[in-house]
Structures are given as structure tokens and as C-alpha cells.
Structure I
Amino acid sequence: MFQAIEERDIVYGVIPFENSYTGEVGEVLDLLMRYDVYINDIYDLKISQNLLGIKGASLADIKQVYSKDQAIYQSKKFLEGRGYELIPYPNTALAAEYVAKQQDKTKAAIAAKENAELYGLDILAEDINTSEQNTTRFIIVSKKLIPHGNRFSLAFTTHHKAGALVHAMNIIAKYGFNMQSIKSRSIKERPWEYYFYVEIDGDLGEAREQHLIHELKEVCEEVKILGAYQNEERKQG
């Protein structure tokens, strides 16, 4: 999807970014760093995980369960002690499609209820996620940076020396910005080095924010703006 946006084959992409129970989807952070795309909006969606099997299957038949690794983890309490072989799959919808095509009573998928209707599957167990407040934050990304909103995201790497991260944090504090989030992520091609992702309250189109970016670039090894958007107390559905 990221490559398709970068090459302008599609205009927008909607990607799960963070879950209230399992945390961020680290691979998405890596893709935001790798590709020339920007976050344009965010949306929170309450997630219900369900165990889906082919018509006529029962819980007693199931031996293998397929799903996205995060969906499996979100359903950990339900799955414990059942003896299922848990098999990670690229995403929940593809897992449901695979189970439908196999027509094997011993196989099941963890996915949304909509996938049961879409692929002609039965819901063997509903709402199996451990947390009742299971919510996933999605980001809407495109090729275009929209330089306005009340929040923006950026990532930076620091020079490999003592106090480098503190120096960057002090610059953000000096300008009086409120950081809503900070995360670290290892750089795959550079062992034991990390980049830092931050969400900051502010309008990227204003002068103060531009001064912040300029000063961070002077002290950091790399600074990348990942997007700007309107945070309306986390739009929810």
C-alpha cells in the first residue's frame, strides 16, 4: 500500500497504527520512515474479535487458528488452554478468506464479524478479545503533506553521543510544546541504533512550529515530518 501511494497508483491508504491493548504496530512506523507519504488524519475504531469457521464446524473441531499476530494476542485469554495451533497471517481478513477456501472444519480465523458474512463463515465464538475496550487507531495516509491541524507527528534520529536525546527533548520543551506521545524503534539496518517518534500538539503551518523543526534539524542526525492532522479528541467509530 505504501509503495502504491508513493507511486501514485492510489491516493489514500487506511492503516492500523496502534491498539489500546497491544500497543503500536511497529512495522507501520518503519514504513512511514521508509516511504515518502504523510499522515493526513487519525480515527479510533472499537474492535471486536471473533472466531470464524466454515459452515458446520464447532469449537470442538478446531485445531488451527489463523490471524494477524496482534489479533491473536488481543484474544489471548480466550485461546489459552484450548490447545490450538496459532498461526500468524498477514491480516485478519486474509485469514478469514484462507479458512473459507480451505473448507476444513479444523481451521478457524480470528476476524471481524463482517468477514463471516463476506466469506460465508460461521461465528463460532463472539467478542473473544480480552479487553472490552479494545480499540485500534487507524491513520489515513497520502502522498501530500497537509501543513495544518492541531497536531503533527515527526521522527528523528540523534547522534550517537551522550545527552543527544535529552538535547532534542529540551528543544521541544523550550518552545513550550506538549508531547502527546513518544516512542522508540530500532533501526533495522543499524544494530543498536534507534529512531524516535513523537506526536506534538501544534499547527505545523505556524512560525513557532517551523522554528522547532529547524532547530531540531541542527542538532539531530535526521528529522522527518510524518504528517499533520486535526485531533478532535480522537475521532471514534
Structure II
Amino acid sequence: MNYSLILFDADGTLFDYDKAEAYALKNAFSSSNIPFREKFFPAYKIINSALWLDFEKGLISPDKIRVERFKQLFDNFNVETNITAFSDIYLHYFAEAGFLINGAENIVKKIAQQKNTAIVTNGLSVVQRSRFSKAPIMSLFEDVIISEEIGCAKPNTDFFEITFEKLGHKDKNSTIIIGDSLTSDIQGGINFGITTCWFNPKKSPNNSGLAPDFEIQKLEELLGILDL
């Protein structure tokens, strides 16, 4: 298949989300004069992931997530602090964390030379825009579609309808989405009727019941799928 439009998820696909979270969390604790314990990070990841899954289902807003994740974390560990202030500090540091996954820059450069590319992401607009501005690849994308800015999120088909409208693209058969999330990227692509590629660098089991068209462990494998 000759794919002409390549939709990239951001976090966990091109951007190193784990590294960004760890950077922001440790700096937020330090700035708040709260001793950081290593067990905070895995606990936070579980809480945050669950809340973003609720967001995909339309059960919670991004503004609510900003504070709720830290409320749950601090309740679990009996930490007393101003949660709203801590959240603001965390987002300040997270907005600085434009770390790319190894190999992402070179792969995007190669693909963008011959294909139209865009980023499609669920997230907070001001934070994502700031993070992305730190990365050396943003000029390679036609557009960046952020859920908070358009009022709907992956896997909702409205998200992809708006993406196509903004990009002036109509052909679903020539479109592929690459992402690490089965519930947002792959489910969203299936819902909308475009080709899906699951980026699974940790070789996680797929217990979702979803069947992506492709599965890759390294971004370099995309070049073969795209005949580049």
C-alpha cells in the first residue's frame, strides 16, 4: 500500500513519556521540599494511566486530571501539601521535557522527505505545545492535532474527522496511524477505518482483543512498511 499520510502519536511513540514524567515528578518534589521516594513514580504512573483511560472514555476532563492524579497519589502515601500548587509545578517541569525516543528524529526526517506527516495527541495544549517546541522535528509535520484544542480525543472518530479536515485529506486507504496505545491510537484507527501500526517496544502482550494491521518494536521498522 502506498501510504501518503502518516499520523504519529506523540507520547510513547516519538516522545519519551516515561523520561518526561520522571523528570517532572522529581523536580516537582524537590521544588516543593517534599522528600522523593522511588515508589512514588510507579504509583503515579498507574494512577495517571488510569485517569487518561477515563478521559478517552469521556469520563473525566483534562483539567480534572491535572489535580486528581496527585490527590490520589498523596492520599495513598499520606503526604500533605497544596495539591493545586504541586500540580502547577509539575506541569511547569513537564512542559520543559521534550525528550525524543531514540531514533525518532532520524526516522521522521526520512519519512517526511517523501510522505505527509502529522502528530495526533491526547493531552493538555499548553503543555504539549511547549514540550514539542523543544524537539528538533516539529518543522517536519504539516500540523499537530491536540485533543484539548479540538474538543474531542482519540479514539473518538470525531478526532480523526477533524484531523482530516485540518489536513485537507480525504483518502482513508492511504492513511496509517502509528502509536503505542491500543486503546486510543489503534482503537481510534480501527474505528475510523484507517491502517493501524502498534508501536510496542516493550513487547507487551495484547490482551485488548484489537488486531492492529502492523506491530513493530523499533521505529526503524516503519521504513519497510512504508516502502522507504
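Only the coordinates and a few stated rules stand behind these numbers; no lab work does. Worth saying up front: this structure is predicted, and the values here are computed from it rather than measured. Cβ atoms are built from the backbone, for glycine too; each structure is taken alone.
Out of I, II, which structure matches 24 when relative contact order in percent (Cα under 8 Å, 6 or more apart) is calculated?
II
Which structure, out of I, II, was volume of the Cα convex hull per residue in Å³ derived from, given a value of 146?
Derived from the structure labelled I.
Match the computed value -7500 of helix-only ellipticity at 222 nm (-39500 (n - 2.57) for each DSSP H run of 4 or more, over all residues; to 500) to one of the structures I, II, and report its label.
Structure I accounts for this read-out.
Once FRET efficiency 1/(1 + (r/R0)^6) of positions 11 and 67 (r between Cβ atoms, R0 = 35 Å, to 0.05) is calculated for all of I, II, which comes out largest?
Answer by largest value of FRET efficiency 1/(1 + (r/R0)^6) of positions 11 and 67 (r between Cβ atoms, R0 = 35 Å, to 0.05): II.
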